[in-house]
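Multiple structures are listed underneath, in structure tokens.
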Structure I
Amino acid sequence: MGAGHGGPLGAAYVAGTSAVHRLEPHTKLVAVLAFALVVVATPVHAPWAPAAYAGYAVLVLAAAAVARVPAGRLARGLLVEVPFVVFALLLPLVARGPRVEVLGLSLSESGLTAAGGLLAKATLSVLAATVLAATTEPRELVRGLQRLRLPAVLVQILAFMVRYADVVTGELRRMRVARESRGFRGRGPGALRVVATSAGALFVRSYERGERVHLAMLSRGSTGRLVTGPAAAVPLQAWLTALALPLGAGAVLAAGMLLG
């Protein structure tokens, strides 16, 4: 793939030479997944849970600092959490059990606890994923997934997405300019018909382009696997560096269970 790190997906990448940037992509994928599992495994109703969440936050922010990921990049990454925030805000209103008055609202105590735990776990997991995306080029992430033996079909789909996301985005931009040059302003219910037609046209164009690319790849002997060359063994020190985040989180969880 020759996508580099441009386009809408590559915009998440922050170029750098930190120790986190230099790690192999599959080691970082394993580390982020293990960290998320530790965070999710933390009991929500445990009295020491808030302290554990604070410890996890210190660890992931330390990783971001080592990688020199700007605070603004972390904040933009948290935008994907908005649906979880909305659900968490509604949870204390609809949950059952003992109620407590907060700012004139009758809220469920168990709902407040569950909402706080949901927000904490989602925020920590998204922060870890943001650090991963900011320190690893999209094509390297795909290569890491292939090295972790993800099914070849899924790897190929992800590779196409990374390679052609900017192409489809450019096509969408040209269609928007064409609509606006014809006086389209997108106001009122009548605009939905035009937007729906544009979405259908974009789908057809993308599908046809995908067919042409697939046929071209088959004619050149493509087998559906990325050509990355022989994979070198990762030293133990590199694995320990990558796994410092989930190991630290595991230590926080174990301390909470033993001392809490």
Structure II
Amino acid sequence: MITYDTTGAPGSGQNIVLLHSTVCDRRMWDAQWETLAAAGHHLVRGDFRGYGNSPCADAPYSDAEDVLDLMDAVGMDRAVLVGASYGGRTALEIAVRAPGRVSGLALLCAGLPGVPDSPEMTRFEEREVELVERGDVEEGALLTARTFLGPEADEAALTSVAAMQEHAYGIQLASGTEHWGDGDYDPGALTALDVPALVVSGAHDLPEFLEAADRQTALLPLARREHLPWAGHLPGLERPDEITALLTGFLAETARRTD
């Protein structure tokens, strides 16, 4: 079982699963966690394997299956999945593979299979590998934070993302794992999902995530798009109060739909 935090109980508020970006870990949701917990919701947030407090895997596995197992462990039959970047991609995979487990999707700069890497992403990844392979993990983590945070991110956000990424490097380099839990699915299957979806994009994000948001909005029948002119790839860390308010409004919409 992956490491996780939970609060609330089945039947209290809404069931909400928070899924982190792979340049962060479950701590990226600290600001949203506090507010949503105070509102009485039943929450869970976990660390994907190789991030935060979850060790790397020593055999093939699926992040989507890990999340479904986590939902079982905390008594969530169905939940609103809130996912940032890779967490959003995983949320969509879960919705395709187990649609009955999902009551809503909040996708913050989420990835999507079939969207090619941009030249900007390729340059970033090449430089990141160069830094990490020569042992300069601190500079690699700072490069990551600067690449994925938007221009309005403050020093605290930069320090936080860099610390989470450097911690992940340590876990993954020590393990030397070749097992990763990302799954593939046909994005065309999203057209069959009858759940409300909030698709969030940032004007300062990398091009592939903007393209992914366009495709998600077109494919998901009940999608609502929110394009943030100030945001980079991690808006929940750049303007946490604004993203918390956006999620709170979306949760009110999903609650009305299930009443």
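Things worth noting here:
- FRET efficiency 1/(1 + (r/R0)^6) of positions 148 and 212 (r between Cβ atoms, R0 = 30 Å, to 0.05) - highest-scoring structure of I, II: II
- Per mean count of other Cβ atoms within 10 Å over residues 100-107, the highest-valued of structures I, II: II
- Read-out distance in nm of label points 7 Å out along Cα→Cβ at positions 12 and 196, computed value 2.3, structure in I, II: II
- Comparison of I, II - label where distance in nm of label points 7 Å out along Cα→Cβ at positions 108 and 244 is highest: I
- Ranked by mean count of other Cβ atoms within 10 Å over residues 188-195, structures I, II are led by II, which has the greatest value.
- Among I, II, which structure scores highest (criterion: Rg/Rh (Cα atoms, Kirkwood Rh)): I
- Of the structures I, II, the one that 22 was derived from, the read-out being relative contact order in percent (Cα under 8 Å, 6 or more apart): II
- Highest-scoring label, criterion being distance in nm of label points 7 Å out along Cα→Cβ at positions 76 and 236, among I, II: I
- Read-out helix-only ellipticity at 222 nm (-39500 (n - 2.57) for each DSSP H run of 4 or more, over all residues; to 500), computed value -14000, structure in I, II: II
- Structure with the greatest value (metric distance in nm of label points 7 Å out along Cα→Cβ at positions 20 and 52, set I, II): I
Only the coordinates and a few stated rules stand behind these numbers; no lab work does. On a predicted model such as this, the values are computed, not experimentally measured, just so you know. Cβ atoms are built from the backbone, for glycine too; each structure is taken alone.
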